[in-house]
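K.L.:
So, here come the structures, one by one.
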Structure I
Amino acid sequence: IDDLALTVEPLTVELSYTAVRAYLRWGKRHHPAALNICDVFAYALATAHNCPMLFVGDDFARTDVAAALF
């Protein structure tokens with residue numbers, strides 16, 4: 001893991017609010033994407049850093065997040 005140059009991102013208040021907004025828009029019982037709590041935090045981090053996400057399935061494909069692969 002050390003060789004991967006990963007960074008641990010702190011959970012900020014701003015990221016928390018972004019995750020809550022994502023859940024209200026894309027979450028279960030709100031949208032066909034049906035993102036769960038872990039999904040919305042991943043979504044918040046990706047959108048905060050303007051990074052595409054690598055995912056399988058159609059949950060994130062039904063949101064506005066950029067896909068790393070098409």
Structure II
Amino acid sequence: MTTAFALVGDRYHTSDYIRTALGRTLVQGMGLSVDFTDEITLLNAQHLSSYRLLIIFRDGMIWPNGYGIEAASV
């Protein structure tokens with residue numbers, strides 16, 4: 001059974017370095033099993049019920065139209 005659910009990454013924080021850092025400290029260092037994702041729709045009670053630990057490493061901003069200049073000015 002996977003121990004932790006990690007919602008990571010956003011416009012300013014790429015998930016690559018977050019997965020690498022948490023993978024080294026939590027997975028390799030502490031022996032935890034972690035499911036990493038950047039999919040915010042998985043952040044719900046039904047999906048999280050099987051996990052013991054929730055990790056969120058993102059700024060909370062949602063960009064439904066993408067990250068371009070047009071999206072920032074809407």
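Here, each number is a calculation from the coordinates, and none is a lab measurement. The shown structure was predicted, so the numbers you read here are calculated from the model rather than taken from an experiment. Cβ atoms are built from the backbone, for glycine too; each structure is taken alone.
K.L.:
For structures I, II, calculate distance in nm of label points 7 Å out along Cα→Cβ at positions 7 and 55 and state which one comes out highest.
P.N.:
For this comparison of distance in nm of label points 7 Å out along Cα→Cβ at positions 7 and 55, the top structure is I.
K.L.:
Here's something else I'd like to know. When Kirkwood radius over Cα pairs in Å is calculated for each of the structures I, II, which structure yields the highest value?
P.N.:
The structure with the largest value is II.
K.L.:
So, one more: Assuming -12000 is helix-only ellipticity at 222 nm (-39500 (n - 2.57) for each DSSP H run of 4 or more, over all residues; to 500) as calculated from a single structure, say which of I, II it is.
P.N.:
I
K.L.:
Related question: I have 45 for relative contact order in percent (Cα under 8 Å, 6 or more apart), calculated from one of the structures I, II. Which structure is it?
P.N.:
II
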